[in-house]
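Each in structure tokens, the structures are laid out below.
No lab work stands behind these numbers, since they all come straight from the coordinates. Everything numeric here is computed off the predicted structure, so don't read it as measured data.
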Structure P
Amino acid sequence: MTTDQAPTEPIWEALRGVLDPELGENVVDLGMIKGVTVNDGLARISVALTIAACPLRDQIEGDVVRRVSALPHINDVAVDIVAMTQAERTELMERVRLRARENAGATRVHPTTRVIAVSSGKGGVGKSSVSVNLALALADLGHEVGLLDADIWGFSIPRMVGATTEALSANEDRVIQPASALGISVVSTGLIVEDEETALMWRGLMLSKALEQFLRDVGWSPDMDYLIIDMPPGTGDVQMALARLLPQAEMIVVTTPQRAAQKVASRVADMARRSFMPVVGVIENMSGFTAKDGERYDLFGKGGGAELAADLGVPLLGEVPLDPEVVTGGDEGSPVVRAHSDSPAAAAFAAAAKILTELVPPADADSCTSRIAILEEQLAKLDG
């Protein structure tokens, strides 16, 4: 290894978080990564698709770039797309068939679903409000959205979406059905306890097991475009379990403008990087208050979100102003993006959702028919 080269092992690990949406397996185990080199901070990755013109090419290529770019020693990423040979396609289908026979999927979250973990370094920054309003803003853009309350102890999502009288149920196959609220699918421990005042006295292992059940036993729709996960604050058991169970997950970091909150938020971003989970962007909450006379008051400081985004090398998705309607809407189950869609806070959430869909677009609705035809042809040959 020359002095301008860097180890490639972290890149291979990061690429295990890139799933082929149709096959439901990571591109490393599928043998789709044909080469990785690093020189002077430039990572060059060769990716083999069943056909080079596959409509899913942009999604896979974008996922590769985001995950590898998140590594600290990488300055730029170049992706070379090549087409598999017939022998490679045959080998791929043998691997896929073996996996289908021997292994059930790790979770019931479909590989085409984009998973966004809304995280913070500490509590009190309005992470749950961001999760709820971002999920609804995505739904308002026409996407099918799920909302998972992974803050097992501090669940608040049911009240915020007006689902306090709802309860999770299981069908005849013991698959848990999400509750429906405001047009999105919702799962929370708040939907399985007797009331909001019930304390869940669970240790760390129980927390990760609860998250595991919510991902493996809940009948999430295969047509779900986005799954927004309201994470507990910090860098503990739930965060590590999520990285293990959903390697395709990506993170949004929520912070307030003050420097102390920004520095704490950087820790959760560091955890994401160590878990090979890309940070998509930063949302600054409680960014300021504008009085009726037009005077702006920066009650929690100014610029922390932009500074954090710059430090992490990711976009600032939005600055959500202090708005009493956000608080009232959360208490009454009428989130601001629906109850006061013309407010500055609602506009900030809507803009953040729009940027998110551009950075992490939903899977192409059109199946790669030519690619499917090739796979079916190979299956037929194997069966013969």
Structure Q
Amino acid sequence: MPHLLMLAPAPVIRLPDGRLRLDVKYVEGMRAHAALWDGALSAVLWEGAGAVPFGAAYAPGDLGFALTVLPAGAALPAVPADLIAAPADMAEALALAGGPVPVVFVVEYTIGTRLRIVALDRDRGLMRKGWSALWNLRMEARRRAAFRRAAGLQCNGYPAFDAYAGLNARPLLYLDGRMRRAMMATPEEMAAKAAYAGPLRLVHSGRLEPMKGAQDLVPVARALLDTGVAFTLDVFGTGGLEAELRAGVPALGGRLRLHAPVEFETGLVPWMRAKADVFLSCHRQADPSCTYLESLGCGVPVLGYANAMWGRLAAQSGGGWAVPLGDRRALAEGIMRLAGERTAVTAAAKAGLRFAQAHGFEAEFARRMAHFAACLPPQRTVV
């Protein structure tokens, strides 16, 4: 039976009682990989994280997969594996391409996205930004060379696939998300939303950071308030811009409500399925944020900037609207139109839900595992 070894930069902290604090999304994803892989599956993580914000404590024996935790900076030990899955963000992993064990790289950020993230970092001065940009450009050359030598390439999102698929003989496009079919909006919930006639219920969730566009939320809400649009905006998350958002709350007359992060499956998803009409996305980067697909699965269409990911996904899914990148006025005007065109909101919600159902967690993971199997050396191919 073939052995798949999966490397990741996910955070891990050893607890005094022997348990491990791990990112919940990482554990859920690994369990899905293990359930769908016809063979042995193991993982390697490295210590060094100061915190695991969206984590939980796990006993190693309860994970459902074999996990090796190494000290920060430790070299990968010799592990008998038939195939290695590695993130393209790990510089150390790039050297594995073309080695004795075939490697499949997983990539989601393009070089354009990486450079824009550097440019938006408020904690770096001009000199540090320049150094970071040069480092990213050097790494990009190594990354592209590794993709050419790899056994396969999995691209999360349209921008990564468009940028890198031509470098490898076995590329796969997939759309990452945590929405299982059973978690998605029900017909009864969709009917209730279609019948709702109150203020337009906007929602935003995620890290409150410049790269996520959180700095645009208050200005857009102010523009809506000035025009007299009936709306509410609920924001779930925390981050470097939280204080900036809180400072804008009093002037908005209760229309902007800030919430601490809540557990995804038992907290955020049920809330969005029942209480949200439109997801407001101010995301300027082209990374494949799983928030888009997850919102569609909740029956919530997305209004957002036409970055290379959402612009394409909006057109493919019919689940929302894309406005010019960075144009706050266009976002506000889009909300104004939707407040008076609830049938358009309902139609987009239905189309987006259908698309999300076709790209649910189970379906996308099954496609990924089949792709890993196809990348095994011929004598180890799963049949």
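Each of P, Q could give P(r) over Cα pairs in 5 Å bins from 0, in percent, for residues 259-338 alone, but the derived value 3, 14, 20, 19, 17, 15, 9, 3, 1, 0 comes from P. Match the computed value 16 of relative contact order in percent (Cα under 8 Å, 6 or more apart) to one of the structures P, Q, and report its label. The read-out was computed on structure Q.
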